[in-house]
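Okay, got some structures for you below.
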Structure P
Amino acid sequence: MKIGILGGTFNPIHFGHLRAAEEVRERLNLERVMFIPCGIPPHRPMDELVPFPHRYQMVKLAIADNPFFYVSKMEGNRDGKSYTVDTLKLLLQKETDAEFYFILGLDAFLGIDTWKSPQTLFELAHFVVLPRKTLSKEQIMPILDNFFSDVKTEEDSFFLPSGKIIYYCPITLLNISASQIRRLVRENKSIRYLVPEVVAEYIQRFGFYRGGNEKKD
């Protein structure tokens, strides 16, 4: 079974996340895409971070009408920081017949040497790298050269000695960011058409991102 993994703080989830997951699923013929909200992010500040149960619920609401999408609580249920390598190891123990495709932006991929056990990551899952406007596909190879002496390339695919593949996956780039959404909420402006309506209603219901409310359970 081919399963995509899309992790993130999802603070909040928006149409950029959803469209990216849908296009990757179609392009790589994935059977499912698992959304994994981060418990405690290792590389991001906790400012304005909504408690995990609420971020999980927003994802659940956002993907409810897509039978190919589902959401996992696994990082929220673990103590300590949410490291991708630990998550992948646990998934492989639970889904022994699965082949995982870890989806991330090119900006995040270029900093993968700062992640926990990056060499191990390349042995656990395929990577699906999404473009960013200010970055180019040519920046991928120098990163891989830091880890491997022999990487074969074919168009948008990079074949690793571990047997895993790095896919560069051009998608529709929606100019939407979670920080933009949080700013609009603080300024009492509309976030319609940036997030699913059910997510916008959830944010309004709990008063998130208006300042000081994020730490409340």
Structure Q
Amino acid sequence: MRRMFEARSLAVLLALLAAAVPKVEAQAPDPDPARFDDDMAAFARSDAKNSVPDAATVFVGSSSIVRWNTAERFPHMRLLNRGFGGSHVSDVNYFIEETVLRYSPDVVVFYAGDNDTSAGKSSEQIFEDLRDFAEGVMHSNSTTQVVFISVKPSLSRWTVWPQMVATNTLLRAYADKHANVHYADVATPMLGADGEPIPELFVRDGLHMTEAGYDIWTRVVGDLLARLH
């Protein structure tokens, strides 16, 4: 009887200890960045053929950057667009030298995290990658300004919007603590009075944006860049 009591006590103790230990959430794996080797080669060929502006503003990130006609939207700005579609934050970090640091930019405008969330990465994991990007840029040049565009809401990924909000909250708090890091809130003006994404801002796939969507991005980011420049 005593042995049975001791066994039960031990089982209870082990259960209490297990409950007291915080669970470590497994991180979703990063995709293989080698899938963008052709994009990097294309950037290198472009640099070899064209002069690269000094002290430029570099736009980098996923397909929302690729599809943004930045040269037309910001005609008086010395800029480079180094977006590559389908990328995660981890991919941009892997290719940070090829897409950002080699140009010694005055300002970097960054958008990614959309694909990361859809792939099952946690808000904390995405934020850590975003923080690593900012620190990588500032380690290379302490005067470079980093503009993070908030993860956008969309029709096709509305079910994971709460996770995106959590990422944006972490990112805004980080920007508030660092003079060289800035948060461009494009998410709020992309939501209607009902709190849901405005359909007119998206093309048929419900993910990528129409010109009306980019009107919002250009206004929000443009106002911020005007202050920085």
Structure R
Amino acid sequence: MQIDVHNLSFSYGHRTVIDSLSLSLSSGDYIVIRGKNGTGKSTFIKCLLGMNPVKNGMIFYDHQDINYFKEWTSFGYVSQKFEDFNYEFPITVNEFLSVSSLKKTSQSDRLKALDQMGILELLNQNINNLSGGELQRTFIARSMLNNPKLLILDEPTASIDKLSTEYFYKAVNQLNLQGVTIILVTHNESLGHLNYSHVLTMFSDGTYTFQTRDRCDLTEVDL
């Protein structure tokens, strides 16, 4: 999915959080968004998701203004707030995927999504018994059932251990290789394990830097 942002500004009252941000991403790009707490990373994500209202002409998806965009099922979104997730009744990973997808899915679809995330063995596990890393990869598997063009990850590894983080990023790298456009928000300064094409650094005064890099071969960053 192509994404174009033109002079996007957003304020909370008199406090400007995003000041005239512009960038363009082509289909299959992988952007990392980083910055300290309070620099507007999550605010930007909410703008991209249509949760924060923006003026016409500021955000376009495949050349269509966000205010007229209808294909939201082509998005996948995973937040960092999985620690609050809980079901009051037993439900397996397979059942969770079957009832929470936006469209009807087959067993083979669910198996394929779990296999992509490297957690096929969790199919019949109670979802409440999963570790943080397993749960986050389950959430990505759920989002992939809709065959998204764009996957947005808002600090998805903030509360999971190092090993789970490594597996998580490996799975994201592989999805990007398959053509999914990735937007990843992180507070981690080390980006060596990510096969990103762009990095957006946001600052507390609403300004930003946007950089493009030549991607290294995935085998160099594969974990």
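What follows draws every value from the coordinates through simple rules; no lab data is involved. The model shown is predicted, which means the values in this text are computed figures rather than measured ones.
Summary of values
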{"read-out": "Which of P, Q, R leads on relative contact order in percent (Cα under 8 Å, 6 or more apart), largest value", "value": "R"}
{"read-out": "At a computed -14000 (helix-only ellipticity at 222 nm (-39500 (n - 2.57) for each DSSP H run of 4 or more, over all residues; to 500)), which of P, Q, R", "value": "Q"}
